[in-house]
Structure 1
Amino acid sequence: MGLSRWQVLILMQVSFVIMGMFLDDTAMLVIVAPLYIPLVNSLGFSLVWFGVLYTITCQIAYITPPFGYNLFLMKAMAPPEITLKDIYGSIIPFAAIMFLCIVLLMVFPEIALWLPNKLMVK
């Protein structure tokens, strides 16, 4: 298809967010792991780093409407005067910060790999 390895990675992340709107993280992992793990490895990315990206992306999906699991948990714990619409509107800054975190991890993968590299026995 003529896509760069970064474009493929970004499309994978987008697919996680879309699937995460309807599925939990375990279901997503069971569906895509046989496809994505070998692909990530063949693209030359660290699997540990990709796992960190996957985890953050799952957290974004958990607060993304229409079926964000954490949104319904927040509604159950909120006072009665807080509506689900209020909660949907309040997640925008949190999702933006998590997207910024993903961008930072993509630009500087050392952030996610520093500790594992320190602990790995060579």
Structure 2
Amino acid sequence: MELQGWKIEYNVVLEYGDADAFLQAPNGKYFVIDTKSNKGSVFYDGAVLKLRYGKQVYEVPNGKNILKALLDKRARHQVQERVNFVQPILCFTQAGMKEIDQNNSIDGVYVIDTVNLLRMITSLQ
């Protein structure tokens, strides 16, 4: 993608934590991407993302509101890099996503799988 005018930084250190990737599209739009390798099936209960493993249900990850955390990372990166807007994306590499509408954001965060990552960032640019 860098050959097509994209700029990519991996493991971006922020004031409180890090982001797996930070992308700048050729048109100047920015994306912050966090990846999760959880297995199971992802769903949104109206407040937080959860994973279903058989009959067991867990918050992603371990009681932390991952959507809020990613929005905080976006805000920190906007301040740190002095850009107007960064689109946060949460990408699950192994979990089932049948219960998630990957075409619409949840509280401003796109929750997608790896199959849809490239499609999503190119459609949003």
Structure 3
Amino acid sequence: MGKEKSPRRVADNEALSVGTQIRGSAQKLGLVAALIRGRPVEEALNILSFSTKGMAVEARKVLASAIANAENNHSLDVDALIVAEASVGKSITMKRFHTRGRGKSTQILKPFSRLRIVVRQVAEEAGEA
């Protein structure tokens, strides 16, 4: 007699993971997300592991979470997963101030970003060699 289960936000052959408060600008995170979009998850993990960009560490955590969700919660085959979607958006912005000379101050903005990764299971192609 409880509340009805909410419908899934993604398809049956997909799994989702969201990093809601990643410290850094959405522009920098978007560059990292573009590196992995549309690639197999194993290749995407390798790209993020060896990337020199600082945001790659956080993106790798979110991707690893999406893979774990696919395997444990949705019983998907990890070897057949690709990164179907990697979208970035702005989250909160912390506002700080820095005191300057003659009694003035300037504003310091510390942005946070959101990263949404969807992995999809694709059918194995028979023609691979």
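Just so you know, all these numbers are worked out from the coordinates, no wet-lab data involved. Remember, predicted model here, so these are calculated numbers, not experimental data.
Some values worked out for this structure:
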read-out: Structure (1, 2, 3) behind the derived value 13, 46, 32, 9, 1 of P(r) over Cα pairs in 10 Å bins from 0, in percent; value: 2
read-out: Test item: helix-only ellipticity at 222 nm (-39500 (n - 2.57) for each DSSP H run of 4 or more, over all residues; to 500) calculated as -7000, pick one of 1, 2, 3; value: 2
read-out: Which entry (1, 2, 3) yields the derived value 45, 21, 16 for Cα extents along the principal axes in Å, for residues 54-101 alone; value: 2
